[in-house]
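Each structure below appears as structure tokens.
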Structure P
Amino acid sequence: MKIGFIGLGNMGAPMALNLLKAGHTVNVFDLNAQAVQSLVDAGASAAASAKAAASGVECVVTMLPAAAHVRSVLTAEDGVLAGIPKGVTIIDSSTIDPATVKACAEIAAKHGNTFVDAPVSGGTGGAAAGTLTFMVGGSAASYEHVKPVLSAMGKNIVHCGDTGTGQVAKICNNLVLGITMAGVAEAMSLGEALGIDPKVLGGIINTSTGRCWSSDTYNPFPGLIETAPSSRGYTGGFGTDLMLKDLGLATDAAKFARQPVYLGALAQQLYQTMSMRGAGRLDFSAVIKLYRTDRDAG
């Protein structure tokens, strides 16, 4: 297929690369010229705008930081809807609020296009390996239509329900992720303060009831897991500000639904503190720094 791909950040770039590896022709656009050039070097075609990236394609994929970016890329004078052929599906893999998804879907429908929300889970490692989980919101027919494209970038493609439910699944998943990371950081820091070897404690947690992704794959304690951001100064991975954004989406949605999120609100404050202290670009596992202020936190 000929695919337009807009948004070549830490997640978008490897996703677009996997589309190329799968044999698709890919037009790419991003404000970062270096990111665009890296994809061009891999075989993609550079587009001068979102409009140009969407012109003459069979599918458009967007992977952007926030709802405002998605709406702008979609509706701007040089945006997707200005260049996309009628009948072509737009897949948005950004993490945004369900209300914006529904609004974008209505705008796209008036133009003759289907808008599908398909946020992802699996991190930068999953994006590079092509093993992401896609949470798809849209009709059954739309899901079947986009599944072959998503399968080139992910391993687990799940139909969550109608438009917007993909985002519901994503923000609920990241609500759990933000909470469990803070919990593992708290436990690891307490164990260190009480004198147990962190590697011993980590091993026990990971073979006991405390085991979770935040402990066995992404442990925040430096040096425990070689591939985790905590072992490279909390660089790369999923930024603290991005986790803060996702927790904000969850708490805002909870207000709308009149549903309490006690732990989510507390976790949001922890990551807000990290951001306020200038650590917003560090991986979100750096939240352990709040617990190890008098010790080396990597």
Structure Q
Amino acid sequence: MKSGSFYSKAARREAASAYLLMAPAILLFLVIGLFTVLFSIGLSFFHMGHGSLIANAKFAGLDNFKDFLLGDDQLLSESFWRALRNNLVICVSVVALVIPVSLLISVLLQNIARGVRLFRTLLLLPMVSSSVAIYYVWTGIYEPSGLLNRLLQAIGWKSAVAANGWLGELHTSLPAIIAVIVWGMIPGTMILYFAGLQTIDSHLYESADIDGASFGQKLLHITWPMLKPITVIAVIMSLNGAIQIFDPIWIMTKGGPAGSTEVVSVVIYQEAFVNMKGDLGRANAMGWTMFALTFVISLISMRTLKEKT
């Protein structure tokens, strides 16, 4: 009994020491993490005004959500739904372009005998470079006198030249932004696929070679099915990144021209910090609405893709 009592006391002391060591991290999470989340949810149901004090907050119920979802505030509602449409266009474009291109590049890198390290380094440059600097470079490329217009003029394709720059035309601004987003997302997705390729049994490809399978047949019937779990992760990451996109649009266009590149994150930022008639409460309401939408889209994507694996 004495021996058991000794060990139980030692176990209690050890557990107490463990909890004591974890206490700062738990306290930090409760104060900075959980509290701020709950506080943000609470603000969604109050009218705050632009930069107003908490003491001046007025309970609004669901009015903040009605303003942009149901059109109680017509201008804000139009901006929100236009921005949401742009978000969905970006999501579809990103998934349709990033997934196949990343997979194809990964497979080609896998089959390159020489210079694979050099090619991998070049393809990973968007990940290791300063994103802000990259966006300014792309802005220069898209300018009226930028590299893209000059290239089109040099090859005689003058009808495709954007007179106001590719970011200054209503019909070219969003595709130009999408090109930058896709270019930036490909390296990360490519790494996922490249890692997945290392797990595929080489005997499958050897058997396919004996049967006379072409490169395309091996890609469609061996590589693609074996990498479907990776694809589930890649699609969810791409969708989340596309829905939450902010930096390239704010730096390159600030949502213009005429809202053609505006996304919900830009509308939220403007409502909270830019527009003098904005409201922090409505900004939080929009933020949590987008969180719910992102969660639902991710859940649907995950279940749909898993059912097909």
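Worth pointing out:
- Which entry (P, Q) yields the derived value 2.9 for distance in nm of label points 7 Å out along Cα→Cβ at positions 210 and 234: Q
- Structures P, Q, by mean count of other Cβ atoms within 10 Å over residues 42-49: label with the highest value: Q
- Taking mean projected area of the Cα convex hull in nm² as the criterion, the top structure among P, Q is Q, with the largest value.
- Label whose coordinates, when mean count of other Cβ atoms within 10 Å over residues 178-185 is calculated, return 23.4 (choices P, Q): P
- Test item: helix-only ellipticity at 222 nm (-39500 (n - 2.57) for each DSSP H run of 4 or more, over all residues; to 500) calculated as -21500, pick one of P, Q: Q
- Identity of the structure behind 28 (criterion: relative contact order in percent (Cα under 8 Å, 6 or more apart), calculated), options P, Q: Q
- Structures compared: P, Q; top value of mean count of other Cβ atoms within 10 Å over residues 58-65, i.e. the largest, recorded for P.
- If you line up P, Q by mean count of other Cβ atoms within 10 Å over residues 90-97, the top spot, with the largest value, goes to P.
Just so you know, all these numbers are worked out from the coordinates, no wet-lab data involved. All of these numbers come straight from a predicted model, not from anything done at the bench. Cβ atoms are built from the backbone, for glycine too; each structure is taken alone.
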